[in-house]
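Just below sit the structures, each encoded as structure tokens.
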Structure 1
Amino acid sequence: MMSRRLRLAMTVLTILVLASAGFATEQSDDGVEDLRRRALKGEAEAQFLLGAMYASAQGVKQDFAKAVRLLRLAADQGHADAQASLGWMYAQGLGLTRDNAEAVKWYRAAADQGHADARFKLGTAYSRGRGVQRDLTKAIELYRTAANQGHAGAQYLLGIIYTNARGVPRDYAEAFKWFRRAVDQGFVRARSQLGMMYAMGLGVERDDIKAYAHCSLAAAAGDSLGSVVRDNLENSMTPVQIAEARRLAKEWSGKSEIGSGKTAK
């Protein structure tokens, strides 16, 4: 049984993929049939899109086995998105037997083509030793490459790595830099971490007002860490400081655009 979290992740992935390809997330019957015709003709992009739709029940009934067959057809033609997605299916055991080594194979194929998310997932495989010998140095290298391509999850993990000195010397300023980049792309948990760093003066000058503002926005987005840090800060702040922090949070919220660089200060 697929967990709610995994189902949501697959749905979000497909929405992003279809939107970037110019497709509505809810295809008409004619639209689905057009994809099927193109997929049968061997068009890799159509095979990938239709496979992604079957994986997340977007416009068709969910069918992981069909999704895998279509993604494999596209992946075998060198379609990087399909390769990364097929790797994910192997890693999760969706529509086939879970096989971490096979997942790594497909992640690597996509990563070799410059696919940022595949590099991120391959880095995670190296970090955890799943399907490949554990190698934290290699994992960090892959995270850094993906992060420099704008992958928010990789940016966030680099922040965690530098904060906790996992495979690198502890460097709060470097951690702050990566958390800030992730925040600029709307990565909520990174905003909580940024708030904590302001609250503790790690990698940046201590600023309770900015800490509160960041954590308030994270809490509003449903992040529990943001709620905890914000509530703890409130106990030691004056009403004037709290009012200023709330004003700042409202200002940032109004300017928030993914990738705009306007949300993190």
Structure 2
Amino acid sequence: MKQVVYSLFSFFVLVSFLSCSAGRRAVSRRPLVIAHRGGVSLGAENSLSAIERSILLGVDAVEVDVRLSADGFVVLMHDRTVNRTTNGRGRVGNLSLEQLKGLSLLDAGGVTGETVPTLAEVLELVGGRCRVLVDVKGCNGRAIERAVADVVARYNACGWVAVQSFSDEVLGRFASLGVEFSLEKLFVFKLPFIPYIFDGGLRRLSFEKYCHVSSFNVHKGFVNSGLVERFHKAGRGVKVWTLRDGDSLGAAGVDGVITDCPGEWLTLPGD
């Protein structure tokens, strides 16, 4: 039975990929350019210096990853642990803000002297000069949604902050808080012919179910013009992740690109 399920799944992935390839054409306008992890080609990922360089470069938004520290502060970190991106070791959720601030971020393997930023520090630095797309990690039943919402409210940033997540539960909890900032659904691909998307698991795609979601953010390998048109007809935006050096985008009409190399996309003509 497992082999049958795996075979069907592989078939759906293949058909999705082929349909994407068949529908590719040149981009007619420049989408919003969103610097991935603060701007990983410009400095240490999820660092204040990379964010500042991205802003000076002229990006429309920076994307950052957040988790909760052991004492409830919203900090920038993609992984569950600090092992890859700092000179320390341990799970983010087991370390206090003071302990995290005692670590140095790494860039290309070297110690930078920069420490782990908080979301509050990011919003203070940005100050509305560009948008901020907050990727919420590490839900696990912890109260990260309230903590993020409180920080955004403290800096009056609802007009220039959005939150994205793979987790329906996280997005639902934000919606239940009545937040004023936009919520965006991360997923990998839509299965062909049937209304399901894959985000690590299978989820039924219903715009009524996702009434609180303003944008659907899809993996670069599975975007096509038909998908973009479908979401646009439903009044939803479409962003694509994560474009790297030399990547091209075939589907016309996407609203934003989340990219490691924002400079490549900023050179395209605007609207």
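Here helix-only ellipticity at 222 nm (-39500 (n - 2.57) for each DSSP H run of 4 or more, over all residues; to 500) was calculated and came to -22000; which of the structures 1, 2 was it taken from?
Structure of origin is 1.
Identify the structure, out of 1, 2, from whose coordinates relative contact order in percent (Cα under 8 Å, 6 or more apart) was calculated to give 23. Only structure 2 yields this read-out.
Matching task: 6, 21, 32, 31, 10, 1 is the computed value of P(r) over Cα pairs in 5 Å bins from 0, in percent, for residues 188-227 alone. Pick the structure from 1, 2. Corresponding structure: 2.
Laboratory data are not the source of any read-out in this text; all were calculated from the coordinates shown. Bear in mind that the values here come from a model prediction, so they are computed numbers and not experimental data.
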